[in-house]
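S.K.: Some structures to go through are shown next.
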Structure I
Amino acid sequence: MTKPATVYIVDDDESVFKLIVKLVESIGLKAETYTSAEEFLDKCQPDGPGCLVLDVWMPEMSGAALLAHMAEAAIRPPTIVITAHADVRLAVEMMRNGALNFLEKPIRMHELSESIQEAIRLDRENWRRREEQERAKSRFCQLTSPERQVLDLLVAGKTNKMIARYLGISTRTVENRRARIMKKLNVQSRTELLEVARSDDLPSTA
């Protein structure tokens with residue numbers, strides 16, 4: 001992952017987000033600030049690893065409402081919630097909606113720094129997995145129909161000989177197709193091949 005990490009700060013208190021920006025920049029990360037949940041939804045388009053530092057109590061759309069809205073988003077940065085008024089029920093609700101941490105104001109900067117760095121580490125891994133899945137999808141689409149037939153049967157647990165009988169072709173032909181499949185999908189073993197083929201994020205072989 002070569003893209004720089006970004007910390008998205010959503011807080012309507014200018015004095016607070018200025019402190020957070022200073023902290024973020026001191027640990028070598030980029031900061032983007034938004035003064036409302038609506039502005040964040042309208043303008044923020046994550047294109048690399050990052051995290052969200054989110055205030056709970058804001059006019060119009062609250063931080064809790066924003067987090068709930070984002071729960072089904074395809075790309076959702078790990079979220080650190082900050083609030084001046086701790087509420088156990090609210091904290092539980094926001095954690096269920098994906099909040100990574102819940103910090104009270106006045107913010108302990110060392111705690112926030114640790115939380116941000118952990119969130120960035122997690123999101124870098126999330127982006128790495130997404131990129132690997134995209135590469136796998138691209139390779140998967142290179143398979144021919146006969147190769148997909150063989151792959152379907154391999155996924156179903158069939159041996160090379162069983163596949164040959166089922167398709168009415170020679171075992172050597174099955175072996176050749178299997179070798180091409182493994183080369184195109186960039187896998188080194190049957191186990192790795194099956195893991196890639198069974199991924200929910202790949203196109204169906206049907």
Structure II
Amino acid sequence: MYKVFINNTPLYLTDENHEKGFSGCTIIQFESKKQLRKIIDGVFKGKFKSGVVVKHFDLDELYYKLRRLTQNVPAAGGLVENELGELLFIFRKGKWDLPKGKLEKFERPDIAALREVEEECGVQQLELVGDVWHTYHLYEDSHNNNAWSLKKTYWYSMKSDSTQELLPQLEEDITQVQWLSRKDFPRVYDNTFRSIAALLAEYTNHHMSE
């Protein structure tokens with residue numbers, strides 16, 4: 001299953017034969033690329049407040065159809081934890097977020113993730129610890145006649161120490177960089193993007209199950 005966020009509204013692509021886990025969402029059987037285009041346009045216009053589920057027997061084919069409607073924008077970021085179990089957050093344009101950015105030409109996602117964390121937070125001596133998550137964000141690119149772009153972000157689990165000086169990248173509109181513990185997560189959830197909230201929930205559940 002793919003969960004693609006459009007203006008904070010989830011678009012689910014699935015080949016599942018049941019409808020569990022999609023409470024409040026509109027369920028639609030895939031018919032054509034033209035139909036999928038109309039569905040996405042409807043999400044942008046606020047037609048599906050709780051989200052929409054598009055079902056098809058071939059999930060790979062369904063995702064391929066979505067890719068044909070969008071431009072691919074690969075990005076990478078970090079879920080950086082220190083020795084106290086705190087997670088590294090940035091505060092950008094009035095919302096809590098995680099350090100991330102677009103890949104440079106021919107750049108590997110893991111290298112890009114390390115670079116972005118260093119640039120946006122001033123943290124160095126990072127260690128990749130293996131776990132990788134993905135988020136999907138579909139948006140209108142104002143720099144390209146509002147064409148649809150699909151940003152797939154690779155999120156790498158990292159380790160760092162808490163003694164380094166945190167330096168927000170002001171030119172990227174980052175005004176704060178902070179280590180936050182899990183007891184601080186509720187205030188993050190109250191003021192972040194739904195894609196980040198979903199990622200944090202998945203990350204937390206993963207660590208609780210270890």
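Values in this text are rule-based calculations from the coordinates and carry no lab data. Predicted model, so just to flag it, every value in this text is computed and none were measured. Cβ atoms are built from the backbone, for glycine too; each structure is taken alone.
S.K.: Thinking only about distance in nm of label points 7 Å out along Cα→Cβ at positions 45 and 149, which of I, II has the largest value?
M.R.: I
S.K.: Moving on. Looking at FRET efficiency 1/(1 + (r/R0)^6) of positions 13 and 165 (r between Cβ atoms, R0 = 35 Å, to 0.05), point out which structure of I, II has the largest value.
M.R.: When FRET efficiency 1/(1 + (r/R0)^6) of positions 13 and 165 (r between Cβ atoms, R0 = 35 Å, to 0.05) is computed for each of I, II, structure II gives the biggest number.
S.K.: Quick check on the output: 5.3 is distance in nm of label points 7 Å out along Cα→Cβ at positions 53 and 157, derived from one of I, II. Which one produced it?
M.R.: I
S.K.: Right, something else. Which structure, out of I, II, was helix-only ellipticity at 222 nm (-39500 (n - 2.57) for each DSSP H run of 4 or more, over all residues; to 500) derived from, given a value of -8000?
M.R.: Source structure: II.
S.K.: One of I, II was used to calculate mean projected area of the Cα convex hull in nm², for residues 61-140 alone, giving 6.1; which?
M.R.: I
S.K.: Now, a different point. So relative contact order in percent (Cα under 8 Å, 6 or more apart), computed for just one structure, reads 23; which one of I, II is that?
M.R.: Traced to structure II.
S.K.: For mean projected area of the Cα convex hull in nm², for residues 21-116 alone, which structure out of I, II has the highest calculated value?
M.R.: Looking at the calculated values, the largest one is II.
S.K.: Given a computed value of -0.74, -1.01 for log10 I(q)/I(0) by the Debye sum over Cα atoms at q = 0.13, 0.17 Å⁻¹, which structure among I, II does it belong to?
M.R.: This figure was derived from I.
S.K.: Here is a further query. Work out the source of 0.50 here, i.e. which of I, II gives that when FRET efficiency 1/(1 + (r/R0)^6) of positions 133 and 173 (r between Cβ atoms, R0 = 30 Å, to 0.05) is computed.
M.R.: Computing FRET efficiency 1/(1 + (r/R0)^6) of positions 133 and 173 (r between Cβ atoms, R0 = 30 Å, to 0.05) on every structure in I, II gives 0.50 only for I.
S.K.: Given a value of 22.9 for mean count of other Cβ atoms within 10 Å over residues 5-12, calculated from one of I, II, which structure does it belong to?
M.R.: That value comes from structure I.
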